1. Upon calculation of relative contact order in percent (Cα under 8 Å, 6 or more apart) from the atomic coordinates, which of the structures P, Q produces 34?
2. Given that helix-only ellipticity at 222 nm (-39500 (n - 2.57) for each DSSP H run of 4 or more, over all residues; to 500), derived from a single structure, equals -7500, which label among P, Q identifies that structure?
3. Name the one structure among P, Q that FRET efficiency 1/(1 + (r/R0)^6) of positions 13 and 37 (r between Cβ atoms, R0 = 30 Å, to 0.05) of 0.95 was derived from.
Structure P
Amino acid sequence: MKIYLSTGKVKKEWTDYNGHMNLAFYIHLFDTGWEVMLNKFNMGEHAAKTEKKTTFAVESHTTYDKEVKEGDEVDINLLFLDIDSKRLVYKLEMTHKNENYRAATTEVCSLYVDLDKRKVTEIEPLKKQKINDFIQENKINFEDQNLKLISKLKK
């Protein structure tokens, strides 16, 4: 079972000369979906502005499975999430809203960063507990096969 995060619609200006969405906008839509989770864990834009702590993506693996075109609506879903004291590894999926096919996936390793120091820092205990609780509640729904970046976690 997928964990729904957000929906996006392919804009004309996002398409390229091949008649489908340019790869940069796949990443944009994935990032928009992931922001839903960051806000849930108090690590998104508000935390960056008020606490000066947030996440930086440092590595990703993206697949483009089937094209989407101008006007298509897509859902962004969480497929997997795990953490250690300073890192998050997550995998997202983009599905065509009407035709329900997988258009793309992205797996990302992000670091938790203190913006004042511009250095990686440990995730605060309350945030880490909130994330771990979410993982435990949803672990049965995660797709953990074919992960490329899971070895980045220090368990």
Structure Q
Amino acid sequence: MDYAEARIGKSVFARLSGNEDLLETVTQVAMKTGIRAGFFFLIGTLKSAKLGFFREGNYETVEMQQPLEIVSCLGNISVKEDKVFAHAHITVSDEKGRAFGGHAMPGCIIGVTGELVLVETSGIQLSRKLDERTKLSLLSFKSSAKAKKKKPTRRAV
């Protein structure tokens, strides 16, 4: 296990509109507000979903073309290949209350609305780097040069 400490920075609240791509819009909000490291949660509705399940180096996808409630959507903001990157997992439910979940993929399209809370973390740089063994872009972190007070502690366990 590897971990680092950071401080909470600013919080941003945003309302996503119908027909917007969930991940694309979260990324745009992060970019517009200057957030390059943080976490978010989101509730609302989808008109269609694309969920991924990681297996043997690839994501298998399930697409749902129907109205869905976002029961929970949690993720983080980092930098991947010098660009702001949103990574999220999502649980949705259909009209009968059946729940489905997985990795939120591009193609999760907002239905009526989405309510986003984005929280910046300061004193840390979050990035994603391809791990050849797993074929995943894994999260990595280091102390930010902009840290003003106590720098984050990084430890390997």
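1. Considering all the candidates, the number was obtained from Q.
2. P
3. Computing FRET efficiency 1/(1 + (r/R0)^6) of positions 13 and 37 (r between Cβ atoms, R0 = 30 Å, to 0.05) on every structure in P, Q gives 0.95 only for Q.
Read-outs: derived from the displayed coordinates by stated rules, not from any lab. All values reported here derive from a predicted model rather than from experimental measurement. Cβ atoms are built from the backbone, for glycine too; each structure is taken alone.
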